[in-house]
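Below, each structure is written out as structure tokens.
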Structure I
Amino acid sequence: MRNRPAEWYDAWIVTRDDDTPRFFCDAMHGGLARWLRAAGYDAAFAYGIDDADLIERASRTGRMILSSDGPLFDRNVVRDGAVAALYVPRGLGKLDALAYVLRTLELPIRSPRCMACGGALHEVPKHSVIHEAPPRTYRSCERFWRCARCGKLLWRGTHWRRITRKLAEIAP
């Protein structure tokens with residue numbers, strides 16, 4: 001069975017104390033991984049990963065696989081539920097795929113994560129980024145965030161506002 005009711009996934013999506021699901025997107029879904037991060041979910045992605053490696057890494061890290069690869073769902077560990085996986089219908093764009101995952105698993109939009117690596121974002125004092133933020137950005141923004149994983153500096157500029165608008169349009 002490729003898709004199961006949301007209740008079936010409950011045992012698999014709780015992977016840490018904060019009950020936040022974690023995902024591993026297959027080679028077709030790098031864009032979905034980035035949008036899941038924007039929606040507040042830790043989503044791993046490895047370009048060109050084969051099915052056996054994907055399954056092993058998802059199993060080892062307690063992540064749910066998101067894939068449009070039908071044969072992956074025929075593998076025993078996936079078919080029998082030892083590794084949780086959700087079939088994402090082919091042909092969906094990144095945002096439609098995100099909406100599908102959120103709706104199917106009944107997940108809300110959460111605080112964003114770093115879209116580059118999936119790390120948690122932590123607010124940093126404005127004065128601490130004076131030599132790092134672009135001068136005009138530093139003058140016009142009051143709040144800044146840093147990714148705990150890759151160290152990237154972020155702020156709520158036009159790109160962040162565009163992402164927030166798109167997420168609001170697809171929120172379940």
Structure II
Amino acid sequence: MGREHASPPPYGFTLLELLGVLALIAALSAWGLPSFQAFNQRNARAAAVNQLQSVVALARNSAIVLRDNVILCPSAPDRQRCADTWSRELLIIRGRDARAAGAGDVLHIMPSPHARILYNRHPMRIRFDMLGHSVGTNGSFSVCPATPSGGGQGAALALSQLGRLRLKSRPADCL
């Protein structure tokens with residue numbers, strides 16, 4: 001009796017099977033990309049809000065601990081004076097007047113947030129007294145996507161005269 005040699009089963013995939021899987025991966029990627037981009041924008045906005053809340057709390061606490069006036073403002077390019085754009089680095093300066101601040105008066109330089117931040121008050125600085133109260137009127141911030149083309153809704157924050165920053169229930173309009 002002769003033995004029949006059975007050929008071993010083929011290993012691997014056919015070209016048609018590989019092309020089908022690649023087409024499926026491409027379709028799922030194209031479908032999920034907009035959701036992934038929106039997820040990244042929401043996370044960037046949340047990170048910028050958290051960073052702004054932390055910086056305001058640090059400036060307020062610095063005023064209380066130092067028992068002196070402290071100013072929070074956006075930084076000019078020389079990192080010694082205040083500017084008008086809250087999307088830049090942020091300075092925490094000891095003293096009443098940010099224009100007369102020396103190099104020793106700058107307490108902290110915080111990195112710029114990855115978002116557009118708009119503040120509705122002028123001058124573009126917040127001064128905290130030794131009790132931690134923000135001097136002047138209430139202000140509000142809008143945190144929007146870094147690129148104006150991002151559009152959509154941002155986060156709105158309100159600064160109370162007690163120096164506390166809270167998230168508003170209504171989102172900011174970033175158009």
Structure III
Amino acid sequence: MLARYQFTLARQGTLPAAGAHSPASSRASYASLVQTLTALALMLLCLALGLDPLTQVFGYMAGIATVGMIGLMLLTTLASLAFFRRHPELAGQRHWQTRIAPSLATVLLLASLALVLSNFTLVTGGSIGISALLALIPLLALLTGALFGRTRAMAGDAPLSPPGAGAY
């Protein structure tokens with residue numbers, strides 16, 4: 001799944017194309033290779049730092065992934081609400097699909113995120129300090145991506161594409 005996102009971002013110009021797809025085939029095979037090599041580099045780094053694969057590496061990565069996935073789902077529900085607020089003509093009389101369900105999902109995802117963060121040391125197996133730093137990684141990635149995308153768009157290097165453009 002990550003290779004597909006990397007491939008799409010490279011086609012839109014947000015990531016370097018050379019690391020995401022073959023110019024000859026425009027397939028995601030290069031993105032998959034880059035993902036594999038990145039995972040290998042991270043595994044070697046963890047090995048060099050002497051981190052325990054089960055209690056530290058898995059717990060840390062599971063914690064980061066959990067916060068990141070809940071964050072992405074939360075942003076998706078907020079985007080859905082914003083989209084149908086801007087385009088009420090597309091919502092029609094489908095209040096459940098366009099307003100109620102996304103609003104309910106937002107509330108429940110916020111509650112889930114609060115539960116995960118309040119018990120984050122149980123997820124990561126780390127101290128409060130390490131867990132706090134790990135929980136910030138998805139937020140820092142989001143902010144870095146937003147800043148990078150905004151900077152490139154302002155410079156005219158890569159205009160921001162409309163949602164769904166170049167997705168496949």
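Given a value of 57, 46, 27 for Cα extents along the principal axes in Å, calculated from one of I, II, III, which structure does it belong to? So the calculation was done on III.
Comparing relative contact order in percent (Cα under 8 Å, 6 or more apart) across structures I, II, III, which is largest?
Working: I: 21; II: 18; III: 25.
For this comparison of relative contact order in percent (Cα under 8 Å, 6 or more apart), the top structure is III.
Match the computed value 4.2 of mean projected area of the Cα convex hull in nm², for residues 37-84 alone to one of the structures I, II, III, and report its label. Label of the source structure: III. Out of I, II, III, which has the highest value for distance in nm of label points 7 Å out along Cα→Cβ at positions 61 and 77? Top value of distance in nm of label points 7 Å out along Cα→Cβ at positions 61 and 77 goes to structure II.
Each value in this text was obtained by applying a stated rule to the coordinates, not by laboratory testing. Remember, it's a predicted structure, so these values are computed and weren't measured experimentally. Cβ atoms are built from the backbone, for glycine too; each structure is taken alone.
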